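**Q** Each structure below appears as structure tokens.
Each reported figure results from applying straightforward, stated rules to the coordinates on display, with no laboratory input. The shown structure was predicted, so the numbers you read here are calculated from the model rather than taken from an experiment. Cβ atoms are built from the backbone, for glycine too; each structure is taken alone.
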Structure I
Amino acid sequence: MSVTDPHIKSEKRGALGLLTLARPSALNALTHGMVKAMAASLSDWAADDTIRAVAIRGEGRAFCAGGDIRAVQQAVAAGSDEGAALLRDEYRMNALIGAYPKPYVALIHGICMGGGAGVSVHGSHRLADTSLGFAMPETAIGFVPDIGSSHFLSRAPGGIGMYLGLTAERIGLGDALEADFITHAVEQGHFDAVIEGLAKGEAIDTVIAPFVRKVAPGPLSPYRRQIETIFSASSVEAIMERLDRDGSDFACTTAQIIRSRSPTSLKVVFCQLRAAATLDLKQCLTMELRLALRLLPGHDFREGVRAALVDKDRAPKWQPSALAGVGDVEAFFSALESGDLF
């Protein structure tokens, strides 16, 4: 299958299939064309006996800042199905990565958010350096964590997934390792050596071993017990009550952050992550497409994108403006009349 895109470099180097995200001016944010080109290469290499492993990296100062959310919002505003089509293809690619039959090595530096997590965390080996900035920032734009993130967030230890899903906060290498989003700490300066070893057909763990280093615990480490206690509560409202009752600087700051996020998104994310704990990756992606297609036309997504990416005033006006006004979110989770993902 031959599908190309100017922002994807797809090459065979000996026994390695190498993908390079080449849209550095946009922090390698994924367009629909990029997704289709990546998926085509991955499918071809899965069936190619000369390819023993695949790797993905990003040009410039970021690995991948996510999907092109502004383009999705513009498509929705124009009444186009292109935004929905992009998400369907992206989620199917995430499922392909999650079930990939060969070692899939993500070489991550700098920003890795949203769609960037989708093309890395589902792979077998996630190497990152100390510049890592990892986040699922969707509640800040009136959306929900997608690209299969409900699968890995719901399985992160000690409530850290619920904390990250609700707050949309960014974490670094130490915390990402503790959460198992990253498998190995490897400095970016060694990525070329890893690629060279894989191109020679050497076993992935043998190639990586000389470059793996230990890192200090992340800034969240001292608060892990608090996070586990607070974010195990039975609702968003109960989480907020525990944060307020805790009263520590960490709890007060966290409560303030959550109160700045879309109330509708918060309620949906809580139910999403609770449900995801018993679902496989494809089931999580199916659920996320249902949520995405129902949230995309809504006020909060339009307002969140406006505040974050258009006017950049960072002052979204959510509707409703408080958790009490959200009501039941069960309808967001029902099957799609247009057909589910798989």
Structure II
Amino acid sequence: MLFAVIFLGVIFLYFLLCYVCFRVACVRGRPSDRTRETFRADHILAPFADRFREAGEWLDAQKTEPIYIESFDGLRLYADYLPLEGSRKTIVAMHGYHSSYRSDFSIVLPYYRELGYNILLVDQRAHGQSEGRYLSYGILEKYDVLSWVNELNRRFPETETIVLDGMSMGASTVLMATGLELPENVRAVVADCGFSGGWDIVNITARKINRHIPKVVLSTVNFFCRIFADYDLRDDNTLLAMQKCKIPVLFVHGTGDTFVPCEMTLRNYATCRAKKELLTVVGAEHGMSFLRNEPLCRKTLSAFLKKYGDVPENRSNDESQGDEEQQNPEE
């Protein structure tokens, strides 16, 4: 009898631990906003605090239009639309895990405006003002990308070019979306520090916490994903989408990224069957490539978007013939 009680107690504690891990990994959290944070002196972002504050002030000064859509599974999703008068090209910005567009894109937004883009700043499901309790590492979010693109084309039928831009989980989201049937005016993708799949990144993150965590724990966490969130971490991944991708992709990653290993982007790049370019920024940490080497990132983005993200009649014949190309900071 005592043995049975102890056994049941251990089983209960095991499933409780796995459920806690599931909540940490997959349940809505408080999104970050670097434009309003006060960083400690030893924080990795402390040297850029003024940049984020100025970017936040710039963003606050812009006139944005709130847009709501309904997701394929009935969630009310939110985005801020930042229009540029006369522009027929739009960037769709998808932020990362427990983050926000203010954290992930505020620094680069003024540059995208210089390049002549409208910008759709999305709150991913289970983030910000969008509904949803569970996030899914791009597995369900990829369908949200398609919904946002369709909404843009419905509201602004004059739109000739749409560029999908994602950071971290947002990068994997837009990469997975390329495996869907997207409208023809989705012409390019920018993927900054994306991972190769939800199962992969959850495994890597768990191993960093404790390298001795048995696989059965992660399988049980995935069981909770199926039971509560209606998806399986193995349902889809970025690599599968890259085998079907037909849209030109710019892959960006910092070699100093300890959260999402740069090797994941290298695998995504190697698997991608579309026209592609790769930018690795030496020493840049997670999501910090633009901060660490802004001139290089500006140059690379400008060239890539001119080649693939411009309206078709503004491209030269040479610019429309892109084969795969790799760029490195040393070049």
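**Q** Where is mean count of other Cβ atoms within 10 Å over residues 84-91 largest, in which of I, II?
**A** Once mean count of other Cβ atoms within 10 Å over residues 84-91 is tallied for I, II, the winner is I.
**Q** 0.70 is what came out when FRET efficiency 1/(1 + (r/R0)^6) of positions 132 and 292 (r between Cβ atoms, R0 = 30 Å, to 0.05) was calculated for one structure; which of I, II is it? Before the final figure, lay out each step's value.
**A** Values: I: 0.70; II: 0.40.
Here the read-out was taken from I.
**Q** Sticking with this one: semi-axes √(5λ) of the Cα gyration tensor in Å, for residues 148-243 alone computed as 32, 14, 10: which structure among I, II?
**A** Only one of I, II returns 32, 14, 10 for semi-axes √(5λ) of the Cα gyration tensor in Å, for residues 148-243 alone, namely II.
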